[in-house]
Structure I
Amino acid sequence: MSIPLECRNLSKCYGSLTALDNVNITLKSGCITGLLGPNGSGKTTFIKLVNGLIQPSSGDIAVCGKPIGPESKAEVSYLSDRICIDAWMRVADTLGLYHDFFADFDRETAMGMLKTLSIDPGKRFKTLSKGNKEKVQLVLAMSRKARLYLLDEPIGGVDPAARDYIINTILANYNKEAAVLISTHLIQDVEQILGEIIFLKEGNVVLQGNADNIRAEKNMSIDSLFREVFKC
């Protein structure tokens, strides 16, 4: 089976600003990887590149062995760090939209998650709280049977109680033959589910590897190590 994600010598510049500098990352099937770094470290730029929303300045990206394009995008389920659903839509309309666009979308799974969250499918998106809007977007992303899940700050805008639900939803619903990449700076909340970690600092990968091995080698938690590496 093809590797979900391979990036080689990947760089992205905005004029004189280098957002990513010669990044090499491979994600394995069946593994949840944390893309960890402070704001401005290049996490969202990396995810946008893999999702084909922006173009690299140099380097190569392959999703399931395919270059970025329509075929690769069909393999990727993307959760943006921003609200990206039209306010006038009903929640049920968003499920219909995903069903039309993505062959791997499971409407039954989505309806089950909405019921668990007590979110009425008949409600218009604009009437939902910010937290519930983010939960609906998570439901849409996790109801696909994708090969690569790109989750950009999935717990950044919700309260601590909701974070537990979101983490459990990710664990329970992702395709086990897929790779999951979670971008966040809230390490303590996600550390227990991460199999691999990548520390990104000013566009450079400064540490990557198996989370358990790194904890044993450094004799500290990933959260404590993050605070040490990125302290002001």
Structure II
Amino acid sequence: MKINVQQATLIKRYKRFLADVIVENGTTTTIHVANTGAMSGCATPNDTVFYSISENKKRKYPFSWEVSQTAEQHWICVNTIRANQLVEEALNNQKIIELQNYTALKREVTYGNEGSKVDFYLIDEQNNETFIEVKSVTLLEEQQGYFPDAKTERGQKHLRELMEVVEQGKRAVLLFAVLHSGINSVKAAAHIDSKYATLLSLAKEKGVEVIAYQANFEKKLDSIYITLENPLSVK
């Protein structure tokens, strides 16, 4: 994935969807933040911000925060919309070893008793069905990556839905898209959402496959290239 970006310095994030930054000409402006999470460790004042520019003239805030570079030189994609885009690109390029050789891919397919829409639905040559939920991981604490970074009833619901898929004899996969270059493994954040951690353990016992892939970042001139291609362990 190629994202054309401009560079700025972060002042602060606030109201969840807004952040103030200093752009390269020295002026201060407000940019949009496409992230509903806590963004712990991803929004430290004075971090470098890379933002894209929308061509939609109706937008109140045409700049969108895409990527951060921290003082530790870690790269973080904070735009959670990119997670599914990166996963789809990786699936189509056969980069996810566990999810290769499918014949059909659909997005946002309704499933389960709680009215969820699965991120990706795959069918292989034998008409076997695979349901994939994607979760973006950016929380790094003491050299360990965690999910979630805030309590998530939605995430809990998705785990219940995936367990239901397995009970129906179909394949269910939880894919952690790790969008932080400093994370080397993923673990359930029991200290943040103990119910999610318990459900994740139960889901694995029931047969839900849990995998993680890390993004690779490369900056060239005014563009950042991101690919999801590095498998990580899930503790």
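No value in this document is a laboratory result; all are computed from the given coordinates. The structure displayed is predicted, hence computed values, not measured ones. Cβ atoms are built from the backbone, for glycine too; each structure is taken alone.
Assuming 3.7 is mean projected area of the Cα convex hull in nm², for residues 25-64 alone as calculated from a single structure, say which of I, II it is.
It traces back to II.
If mean count of other Cβ atoms within 10 Å over residues 105-112 comes out at 13.6 when worked out from the coordinates, which of I, II was used?
Traced to structure II.
Upon calculation of relative contact order in percent (Cα under 8 Å, 6 or more apart) from the atomic coordinates, which of the structures I, II produces 17?
Checking each candidate, the match is II.
Give the label, chosen from I, II, of the structure having the highest value of mean projected area of the Cα convex hull in nm², for residues 113-176 alone.
Max of mean projected area of the Cα convex hull in nm², for residues 113-176 alone: II.
With helix-only ellipticity at 222 nm (-39500 (n - 2.57) for each DSSP H run of 4 or more, over all residues; to 500) coming out at -5500, pick the structure among I, II it was computed from.
II
Upon calculation of P(r) over Cα pairs in 5 Å bins from 0, in percent, for residues 145-208 alone from the atomic coordinates, which of the structures I, II produces 4, 19, 26, 24, 17, 8, 2, 0?
Value 4, 19, 26, 24, 17, 8, 2, 0 for P(r) over Cα pairs in 5 Å bins from 0, in percent, for residues 145-208 alone corresponds to II out of I, II.
Ranked on mean count of other Cβ atoms within 10 Å over residues 81-88, which label among I, II comes first with the largest value?
Comparing I, II, the top value of mean count of other Cβ atoms within 10 Å over residues 81-88 belongs to II.
Taking Rg/Rh (Cα atoms, Kirkwood Rh) for each of I, II, which is largest?
II
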